[in-house]
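Values in this text are rule-based calculations from the coordinates and carry no lab data. Computed from a predicted structure; not experimentally measured. Cβ atoms are built from the backbone, for glycine too; each structure is taken alone.
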Structure P
Amino acid sequence: MRSGLVCEDCGEYLWLAQGAVHVRWLRDREHVVREVAEHSSSGLETWMAEGLHFLDEHRGHSIAVVTER
C-alpha cells in the first residue's frame with residue numbers, strides 16, 4: 001500500500017514513502033512543518049520536503065490524501 005497527496009484541481013499526484021497517517025499529519029500541520037524547517041540545521045526528512053514542495057505548487061487548490069493498494 002502507498003499513500004500520498006493529490007491536487008483535486010489539477011489531478012497531479014505525489015506518492016510519499018509514508019503511510020496515510022503521516023501524510024495526513026503533514027497536510028493538516030503544514031504550518032508546523034514549515035516552522036520546524038526554518039529552525040532546522042539538518043533539514044527535514046525527504047518525504048516532508050517533497051510534500052511541502054507539492055503543497056507549494058498547488059497552493060489554493062483542494063489537496064486530498066490518497067491511499068492505493
Structure Q
Amino acid sequence: MSKEKILSTIAIAYFMFGFVFAVAFAVYYKWSFYSFLSPGFYSVIFTWPFQTIGFINDLLTYGLAGKPI
C-alpha cells in the first residue's frame with residue numbers, strides 16, 4: 001500500500017467521522033435545517049476532535065435533552 005493511499009484513507013475516514021459527529025452536534029444543539037449549509041457546520045466537521053471536549057461536557061451536564069440556548 002502506497003503512502004498516498006494510506007493518507008487519503010485517513011483523510012476520508014477523518015472527514016466521514018467528522019460529518020457524523022457534526023450531524024449529531026447539530027441535532028443535539030437543535031440547529032435549524034439551514035444550519036447544515038452554514039460555515040459553522042463545516043467548521044465542526046474539520047475541528048471535531050476539539051469540539052468533542054465541550055460536547056461531552058454538555059452531554060454529561062444536560063443529558064440527552066440538549067443544551068438550552
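Of structures P, Q, which gives -13500 when helix-only ellipticity at 222 nm (-39500 (n - 2.57) for each DSSP H run of 4 or more, over all residues; to 500) is computed from the coordinates?
Working through the options, I get structure P.
Upon calculation of relative contact order in percent (Cα under 8 Å, 6 or more apart) from the atomic coordinates, which of the structures P, Q produces 50?
Computed on structure P.
Given a computed value of 15.1 for mean count of other Cβ atoms within 10 Å over residues 4-11, which structure among P, Q does it belong to? The partial results should precede the final answer.
Values: P: 15.1; Q: 9.9.
Matching structure: P.
Suppose you compute log10 I(q)/I(0) by the Debye sum over Cα atoms at q = 0.16, 0.20 Å⁻¹ for every structure in P, Q: which one lands on -0.59, -0.82?
Corresponding structure: Q.
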